[in-house]
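K.L.:
Below, each structure is written out as structure tokens.
Derivation of every value follows stated rules applied to the coordinates shown; laboratory data play no part. Computed from a predicted model, the values in this text were never measured in an experiment. Cβ atoms are built from the backbone, for glycine too; each structure is taken alone.
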Structure P
Amino acid sequence: MRRSFKIREPQTVVRAILGTLVLANLVAAGLVLFPPGGSAEQLERERVTLESQLRSQLARLETTRTHAAAVQKGRQQGDDFLGKYFLNNRTAFSTVLTELETAAQQTKLKQRDHAYTLEPVEGSDNLSTMSITAAYEGTYQDLMHFVYAIDRAPGLLVIESLSVAPQTKSDVLEVSMKLNTFVRDAGDTGGE
């Protein structure tokens with residue numbers, strides 16, 4: 001027994017519509033029971049977890065920004081320190097000589113001789129220590145003024161050693177001192 005289906009028959013059209021509606025109801029029921037992305041409770045738990053992770057990441061970002069700002073400030077202060085207190089190696093010898101001559105002239109200390117040595121600072125590619133050995137003659141008062149003038153000099157001059165010997169039958173002292181200062185390479189702009 002063969003039945004032929006005719007699309008134009010009302011029973012066939014009603015059956016097709018009912019079948020489509022049943023299929024649509026099954027799909028809708030499946031979406032209600034098993035929603036894509038999870039149930040409302042699952043989505044709420046996921047939202048809370050993601051918000052917690054977001055707060056944690058924002059706190060970490062703020063900490064990183066604070067550290068980066070501190071590093072930048074430290075780098076700037078280091079560059080300022082190098083620029084202010086470390087001499088440029090192209091002009092270091094003339095700068096130190098000028099500072100010492102000016103201090104000696106202002107304090108009436110007589111300059112005798114100077115010797116300079118330049119040694120690299122261990123662990124640095126662009127910093128050196130300049131050692132200056134100098135000899136002077138003058139009174140104790142002149143020497144105190146000279147030490148004060150060196151202390152107030154714009155560059156960083158450090159008196160490493162100072163020895164004084166009186167001349168016979170006079171108030172003039174023979175002064176021998178060793179000073180240190182720091183030098184950076186001319187190509188170094190202060191930390192780069």
Structure Q
Amino acid sequence: MDYYRYTSRYLSETGMIAAAINQHDIVKIIGIMHDLKKKNGRLFILGVGGSAANASHAVNDFRKLAGIEAYAPTDNVSELTARTNDDGWGGVFKAWLDVSRLNEDDTLLILSVGGGSDTTSANIKEAVDFAAAKHAKITGVVSRDGGYAFKKADACALVPVISQERITPHAEGWQSVVCHLIVNAVAEGDEPA
């Protein structure tokens with residue numbers, strides 16, 4: 001493999017995503033986060049796999065930099081695995097949100113490559129349905145066609161698919177970019193236009 005060519009192609013794809021991502025969707029998420037902070041609501045960030053690592057990172061940034069009370073259920077591996085063992089993977093986030101007393105003052109941030117469906121990341125789909133029933137705001141950063149989260153969210157940034165071979169690394173990389181953008185916009189007090 002020619003690593004220079006690969007690096008050039010990867011960075012070129014990253015630039016294409018930067019040019020193509022819908023800024024309006026990101027601005028809508030920033031507005032929701034501004035409102036969340038003003039009403040002292042809580043932010044619950046959900047992701048699996050690499051997106052779970054991004055969720056943990058985002059919790060830190062939203063709490064420390066933006067002053068928003070934030071949590072990721074995947075940060076508590078003991079509870080996560082106990083619920084998975086006893087109740088199954090599909091309902092693990094919903095049960096966690098139920099115990100957390102999710103309500104209309106709270107917001108979900110879904111970080112997912114596919115956005116959840118009946119067959120993949122069903123735990124995200126169930127959490128989205130639960131949040132909708134509780135009248136919590138739903139936001140996300142997803143890719144592919146956006147899946148269930150994109151269809152049901154109040155605001156969701158869709159990372160465009162530029163390369164079929166690199167959907168996941170681009171999606172997860174852009175979750176971090178978009179989360180940093182949102183956190184810093186809230187922290188700096190920039191009101192959306």
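K.L.:
To which of P, Q does the computed value 9.2 (mean count of other Cβ atoms within 10 Å over residues 36-43) belong? It would help to have the intermediate numbers written out before the result.
P.N.:
On the way: P: 9.2; Q: 16.9.
Value 9.2 for mean count of other Cβ atoms within 10 Å over residues 36-43 corresponds to P out of P, Q.
K.L.:
Further question: Here relative contact order in percent (Cα under 8 Å, 6 or more apart) has been calculated and equals 25, so which of P, Q was it run on?
P.N.:
Numbers: P: 21; Q: 25.
Clearly, the read-out refers to Q.
K.L.:
So if we calculate Cα Rg over 2.2 N^0.38 Å for every structure here (P, Q), which label has the highest result? Display every interim value, and only then the final one.
P.N.:
On the way: P: 2.66; Q: 1.00.
Answer by largest value of Cα Rg over 2.2 N^0.38 Å: P.
K.L.:
Another question, then. Of the structures P, Q, report the one carrying the highest value of distance in nm of label points 7 Å out along Cα→Cβ at positions 100 and 140.
P.N.:
P
K.L.:
Also, I was wondering about something else. Which structure, out of P, Q, was mean count of other Cβ atoms within 10 Å over residues 44-51 derived from, given a value of 10.6? Mind showing how you got there, number by number?
P.N.:
Values: P: 10.6; Q: 23.2.
For mean count of other Cβ atoms within 10 Å over residues 44-51, the value 10.6 is produced by structure P.
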